[in-house]
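Next up, some structures in structure tokens.
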Structure 1
Amino acid sequence: MKPINHFIKQSVIGGLLVISPAVILFFAIRWAFYTVTEIIQPLATPIARHTNAPEVVVDLLVIILILLACFIVGNIVSTSAGKWLHARFDQVLAKFAPGYNLVRDIIHQFLGSNANSPFSRGEVARAKLFGPTIATEATVIVTSTHDNGWYSVFVPTGPNPTSGMIYHLPPEQVELLPNIKVDEALRTIIACGAGSGELFKKQAELVSS
């Protein structure tokens, strides 16, 4: 009886492991779609009224128009004149909305468009946060190098790597791992450390070779 129960339990768990990610992804996409359609209603409603097109078609059309507008603006701000206009636009918004600069910087960091973004320019390292003689280490991302050789490191928390702590450490407490990509390290953070052994083994093998 026990082998049968074990088989059923393992089969159910195995099925959940396969189906759950797909179901979660489906509901995430569904939530995102309905959120976006609610936001674009002020644009979609007049179009639907004048065209009598199905609501889904109108919503998709508005989303395409928004993406097209983002594409056009992105190309404009890549020019010298566009950069100048963007800088003036930022200055005006910063005067009337004090929190604008903070929101802008956060978005730039996460999207990797900022040259100083740890998610695009950072370097993976292992850091002894509590001193060179304390064996405890943490997976960190080096975000800045100081003139005196010290490092500023971001210590992400699992399973949410976008939050964490910032430490300023001397070089003897930081071991750079140039052969490990930031996204590889972040995957181990999201998995609460799972896969770290294989990742560091890969680094050691590359160094020894």
Structure 2
Amino acid sequence: MTKRIIGLTGGIATGKTTVTNYLASTYNLPIFDADIYAREAVSLGSPILGAIAQRYGQQILLSDGSLNRQKLGEIIFNYQDERNWIDNLIHPNVRDRFLKAITESSSPTLVLVVPLLFEAGMTDLVTEIWVVRCSQEQQLQRLIQRNHLNKGQAQARINSQLSLEEKVAHADVVLDNSSTPEALLKQIDVALKNVSLN
């Protein structure tokens, strides 16, 4: 039996969490999240955290020895080369975790939440691509509110990802999250019933 593997992506702060929470709570689908794997990859004592500390020095660590995410964010959202270096360190680890999860799961439908699905070259892991989108103004406002950033910081984070237009162009399903939560959930219901996408 071939598994249905949904690759859920979109821009930062477009509503991926709302979609995954609904898929998990309403449809009991297993959710595997790249952000969680990436966080675990740089956990205290991990080889990847050691490599990061070696490159940027002790100031990249908090007093307990864990990663200072804010400081790392300032580096990777402002210097593309450094972002690439970090990504090359973390993405193979995340890919391995996904492959393991896919192999071990007995569910016929899985959801891989991968904000950098295209950028990390992980489209080969999924059977269909869902992109969550909203307007640029909404995305900026949501990100500023959610992460307590100023406009410049928020824009830098948005600019560090592939544009929403490019993601939408490669999507099998586009979920428009620019109106109400109810409207978004209805689109998810339709997309999930539409198994024979290809």
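Out of 1, 2, which one gives 1.9 for distance in nm of label points 7 Å out along Cα→Cβ at positions 34 and 58 as computed from the coordinates?
Working: 1: 1.9; 2: 3.5.
Of the options listed, only 1 reproduces it.
Kindly point out which one of 1, 2 the value -0.75, -1.11 was derived from, the read-out being log10 I(q)/I(0) by the Debye sum over Cα atoms at q = 0.13, 0.16 Å⁻¹. Spell out each step's value before the answer.
On the way: 1: -1.03, -1.17; 2: -0.75, -1.11.
This value belongs to structure 2.
Still on this structure, I have one more. As an exercise: relative contact order in percent (Cα under 8 Å, 6 or more apart), calculated from one structure in 1, 2, equals 10. Which structure is it? Before the final figure, lay out the partial values.
Details: 1: 10; 2: 36.
Source structure: 1.
One of 1, 2 was used to compute helix-only ellipticity at 222 nm (-39500 (n - 2.57) for each DSSP H run of 4 or more, over all residues; to 500), and the answer was -20000. Which one was it?
Values: 1: -20000; 2: -16000.
This value belongs to structure 1.
We did not get these values from a lab; they are worked out from the coordinates using the rules stated. Keep in mind it's a predicted model, so treat the numbers as computed, not measured. Cβ atoms are built from the backbone, for glycine too; each structure is taken alone.
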